[in-house]
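The data blocks that follow each hold one structure.
Each value in this text was obtained by applying a stated rule to the coordinates, not by laboratory testing. Since the structure is predicted, the reported quantities are computational estimates derived from the model, not experimental observations. Cβ atoms are built from the backbone, for glycine too; each structure is taken alone.
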Structure I
């Protein structure tokens, strides 16, 4: 994999061995939106072709390419943007033969960098805005608004008994068993977005420990039936990157959600980020049914040519 020039910088393709350089930097500048940990970047790298450069010692630029547009774009810059770097980026964006787009931009970034943002059209991208929940609320499920969730868990408890174990290397094959069972039960075809998500999930499982992930596995009568994978994205928040369960076990998705929330709350985290809905109405309804305390907006910036 070779370097490439973009915006006058010599970008390097993202590689597994970059974890030593990038992971610590990303942790020093934690984000509210998901997608800015090394684990997320590595898992989705095959599809978004990430490249990176330190434009300054405390300024990280990450480029990507989407299927819908062959032109490189940027993720939100991470770290500190000096006035000099802002001026450089704006001048070089003006030299491109297409309007530069920057995706996954947080409200905080816009507030902290108004001189940069004023050179772009700013549009909220609701499909990739993140759902934020109280960890305690999802762990306790108290009140009328969670009565349906409690009822489904009660039905599950009456139908079967489950065991929870923390994911580690010895349990990872069991997660693949769950995936195989889901594919067979639901007659799924691994193409399109589903294929990409499965590939990202499989990469994460294969590199679970080096990516410093956490997870939970649920078994019923010794059979693996559900799992979740998550990691802290900032000091107060854990993001749940993947969650899978066999639908043939009534209430199992509610069970894995609840059991995972209890683990996260017990670790002292205040919030759970359950990522985006990708504009899917069913996924949006499911995420809203858990009553987020905030939908964290994500913005797309387009350079004003």
Structure II
């Protein structure tokens, strides 16, 4: 399944710098029809020539996603610091990271141009009430391992939490074969907000973040456990976590009925145990992301 430290060996392309005019042309001036999902305009689809990276017409060029980050102050030095981190991340990338194509900026807006994923985010595919279809057990396990590989890799590099908030299912994108890609561009130190977006769900927030607003790597483990719980049950975490902690129901009793016992029972039991470990209220009792990855790989090998 691959080691968390197996960085991408692809030939490195330089990070492209786009002008705001080019990005407006590529995205039809950020029109409503180009908005991706329910991002309220902060993420839009655009088209560029795959060779020259110049703006292209829809249906002719390569589809890309453009993320708009609105700054609280002029970029200046913050942008230069981010580019240093970005260069390191680019040279030590991972196959499960979303590929950055380039960026653009004006005084108080940073535009990030990245791969576009037609299947959207994991959030669109896990909840029973609104998903287009139920994902099979093998796909859910493969997504879990892909995300765990990437998070363990990033933890080994950053030695700190990956986000000013926390990891959510909306930050995990799926390619055409439903392989997971984590959307992470090292933005946590930039003074920005994503204007118009909804507030991230508290389903993923570790207790210590709710109390103090601070995160460390164990907080990412908690958030990942919440994602695993949602994938296994098809339900939102807040709906079931209280019942689990009060021993009213077990995770095993809530496993998604759409799976229809199409998974090995022992694998389901092991997955429940991994989730329980990740969702420990005391951060000291949670495993590391590398330990979580090792346990998921052990399930896949059975």
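Where does the value 20.4, 65 come from, among I, II, when Rg and Dmax of the Cα atoms in Å is the thing being computed?
Values: I: 20.4, 65; II: 19.4, 59.
Only one of I, II returns 20.4, 65 for Rg and Dmax of the Cα atoms in Å, namely I.
When distance in nm of label points 7 Å out along Cα→Cβ at positions 57 and 89 is calculated for each of the structures I, II, the largest result comes from II.
With respect to FRET efficiency 1/(1 + (r/R0)^6) of positions 153 and 169 (r between Cβ atoms, R0 = 35 Å, to 0.05), the largest value across structures I, II is given by II.
Which structure, out of I, II, was volume of the Cα convex hull per residue in Å³, for residues 121-216 alone derived from, given a value of 131? It was calculated from structure II. When relative contact order in percent (Cα under 8 Å, 6 or more apart) is computed for each of I, II, which one produces 26? Traced to structure I.
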